[in-house]
Structure 1
């Protein structure tokens, strides 16, 4: 079985993305790793090139400024990396620059890829998610955080990154048929020093609003990010991926959360009750078709 990994990144140093950890976390499962590195001058390319692996191939890209609307440029960069895979693998493994796969799931994921490799009705494999927030000690649990997403796909020219690069579609906007893996992706997009988190949030606004970002928006998203404005968190009780060890040890800010307090709405309470009783969360949007 041959597996090609792919990802994209820009300004990882400036905005403190754990992209080297992301790449290293899936390298044991990949025969090659395509990294589309956008046009930036903060040392991101040099950081990627310093990863000690001959599996990594850097694809230098320029982000299309005409796609700075609704996150479209993120899907475009994902597709550049995906289309650069030319080694005819059995699977393509996607990871984003703020996502990490725990090493405890390597064998589970490998067995899943082997199990469904020759079942071509399966377009991709679905992961569960843990969304860390504020620090490495808390995970967000309200329904506004997506529970699952596709990260392994067939090397099919009809499959492409969808909208803002959260998931994938094929053909004419057709959802992928997937199997769920008993494995998690750890998402660290909301774990940064408060000042860096605010800078990243403000910068991300340009990927959705382009040049229409107002002075009011810039003023609002200045200073330090207030992590206390969150509806509901739970304490993380597991272990962190080994590749995250040094980053966690460097953490230089404090975030504590009162677990007895939450800001969830009556609708959220209803959804949580239904999920507890049935195992299914009502009103969720699924960007895939889950096969039995």
Structure 2
């Protein structure tokens, strides 16, 4: 694990109560406090996601109206660059228009994906504003539309397609491109999606045409739904496995101090074994091996609960 882990702080996201409160009141100072907190914790980038969640409804126009106020406020509070996270090209147009790169350096546009409307316009924004770009390699183009990648080969092809697109159409270098292969909640992963992501990163790392690209996961997805006493160790154990195959970016809560566990840590061995259980044996379906993996994860959770008692 020679690469450094770059953390994109995710606290300015309406999934978190402090961000929801700040957005509800349209309070730039609330975002300034979160930005300063995350910067003090050493994040490399600050994500800004104003989208709705199960707890708050947000219309697109509400986001667009707030961006001209909140972005300068964040940049006044810290020089840490911002990662703009939204599927809408209009969001990125407004965000990048009001972002001052002379204060904070290059921003990140998150994210390009096969299913995005106005994908060509997003690529043009990457070129025009000279941004880094996150590419979703969990989706691929199929005749007549798009589909989820259900094997590492599809994810590798999706990554290769977007890297070629960004190099030729947006003038990006490989090291300005961040590939997100997707990360499923391991407690509910009965199809082997976590292994597909790891295998895809391994293939991307081995491809000479993709040398230099970065790889990212949304870390908070991984241990969603698992008991609190095991959640952080599971996340950190995943980072250990991910960084072995090329992972070097994580969208994460910096208050949890995200970092890989030592390779010989017991949780790393347990997670490695559980994921190995999720690989189909001869004649097996993904569902059969997936349920075996789920049982192994449940066993890890039960052990942690017993120790906590």
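Throughout, read-outs are computed from the coordinates displayed, never taken from laboratory work. None of the values given here were measured: they were computed from a predicted structure. Cβ atoms are built from the backbone, for glycine too; each structure is taken alone.
What the table shows:
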read-out: With helix-only ellipticity at 222 nm (-39500 (n - 2.57) for each DSSP H run of 4 or more, over all residues; to 500) derived as -7500, matching label from 1, 2; value: 1
read-out: Given 0.90 for FRET efficiency 1/(1 + (r/R0)^6) of positions 137 and 169 (r between Cβ atoms, R0 = 25 Å, to 0.05), calculated: source structure among 1, 2; value: 2
read-out: Structure from which 3.8 was derived, distance in nm of label points 7 Å out along Cα→Cβ at positions 89 and 241, options 1, 2; value: 2
read-out: Which entry (1, 2) yields the derived value -0.36, -1.23, -1.39 for log10 I(q)/I(0) by the Debye sum over Cα atoms at q = 0.10, 0.20, 0.26 Å⁻¹, for residues 41-120 alone; value: 1
read-out: Computed 15 for relative contact order in percent (Cα under 8 Å, 6 or more apart) - originating structure among 1, 2; value: 2
read-out: Structures 1, 2, by distance in nm of label points 7 Å out along Cα→Cβ at positions 57 and 177: label with the highest value; value: 2
